[in-house]
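Values quoted throughout were computed directly from the atomic coordinates according to the rules given, and no laboratory measurement underlies them. Just so we're clear, the structure is a prediction, and the values are computed from it rather than from any experiment. Cβ atoms are built from the backbone, for glycine too; each structure is taken alone.
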Structure P
């Protein structure tokens, strides 16, 4: 038996954001299904890459970046993916899997164009999670790109979504975003949820989320341990999800929970435009209230032909 080796460039390594663990959990499940016999080596994206990582990547059959919004237009000044032109001497033929753009930005600058052309594979298809990211790459001549949506969503089939409740539960799970807080909006949300739900659970996806929620609602919330295991456990309960955390919301959908994601930046909004992911602006109180009170059918629209095309390129 021959085990292929994949260097998985993993955003959850050296990350305080548990959403990255949600992404990588889905990425690994997909890779194990696609490659069957495979050994995966985790390489950091959010920390400087070492000689050891260079060695593993050189010896791997494939080098795949596993999701999240790692790409940006000015990699010389802002780079969640911690690579530079020096790294590009040693890192070649990297394949994107469900990667997104950091924020709405101008066309990538010359430095970024040279870097991406150097490290990204020129033959294999790259998978991105929204059309905005696809257009940004195409603007610098990287055209072997397909929009597959985020890999965390690839399990949200029509059959899966049919099992998601349409009417509200008595309890709700809430999340907030430590790097995009708005005391007025978030306090108003909690007041609304107090009127509509009997219990409010809160999951801490990043360390500062807890103190922020406590400053708004004190000990009246039911606080869920900051771990992926604890999130999955609370998602076995009868509850809705309403929050600003994109991937906590997708995890709720994976667990067949009625879900509304409150957009705080381009990521959820762009994915929603392409896939019908249930997303509204965080301060759209009319839409939030209507969603809570009305019957809502979750109908995710995924680009299945693109997903199959990206997967099938590895079969040969």
Structure Q
């Protein structure tokens, strides 16, 4: 499949088109929005469904096959947090708090981008390891904690919570708790035990994901109004960092023996940025950090870039590495 075919397959997927529809709704000043309780319920459903499927798949995987990719994912997330912090602080000259906030977002991962890359791989017929959800869970929290620790070491952070408190807050957040809890439940019951609820958590998943992306399209388009304030440096970071991180993730996936699909997943995870767990932790521990910077970069630039262009680009990069 050519690069054009990869991009077309992603752009014309229902998931991406629903995201675009949400953005169009903002442009035409429509009142299209999902009610907050509905959006919260959908968020809970998606996180739990990801965890359940990943746990059931993980139950069938051999520990020896999972160990090295898991360690690599952990190290990759930590490294991305440190390099993002160094670049934003010393090259782009952001404040310590803003640099740490951006490091937390770009070192951590986006569960929704993870869902999108799995949908892309399924649609294009590219196989991937059953334990990739575990990689998502592994990369979610450590980078956030590392970024907050870097800020504390530099004397920033006037939040109400200590570093340990921030870690506990992130670990107990809705998305992380549902993801980890789902992994445990799925691993305990296995594929056979999950079969009775598969019609709900499996067959309906993509349809519910379309509704979720519709609402995120609205949110991203509304945040895009802040792009003029963000500046060229931040916009460049929000596009160039994912590409660099994606290339690195693909190489790491290849080096630890992941399949082509597994490497594409790891590349996409590395290229993604958190806008659920990281903002919660940053607001708690770095209240002086500017949300107009980290939320605009993560949600208004990087997220739509990855959905529309990034995922097929990382797939192409991985294919070149594996060729």
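Below is a table of values for the structure above.
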{"quantity": "Computed -11000 for helix-only ellipticity at 222 nm (-39500 (n - 2.57) for each DSSP H run of 4 or more, over all residues; to 500) - originating structure among P, Q", "calculated": "P"}
{"quantity": "If distance in nm of label points 7 Å out along Cα→Cβ at positions 134 and 150 is computed and equals 1.8, the structure in P, Q", "calculated": "P"}
{"quantity": "Test item: relative contact order in percent (Cα under 8 Å, 6 or more apart) calculated as 33, pick one of P, Q", "calculated": "Q"}
{"quantity": "Of the structures P, Q, the one that 3.9 was derived from, the read-out being distance in nm of label points 7 Å out along Cα→Cβ at positions 54 and 302", "calculated": "P"}
{"quantity": "Ranking P, Q by mean count of other Cβ atoms within 10 Å over residues 30-37, the structure that comes out highest", "calculated": "P"}
{"quantity": "Comparison of P, Q by mean count of other Cβ atoms within 10 Å over residues 110-117 - largest value held by", "calculated": "Q"}
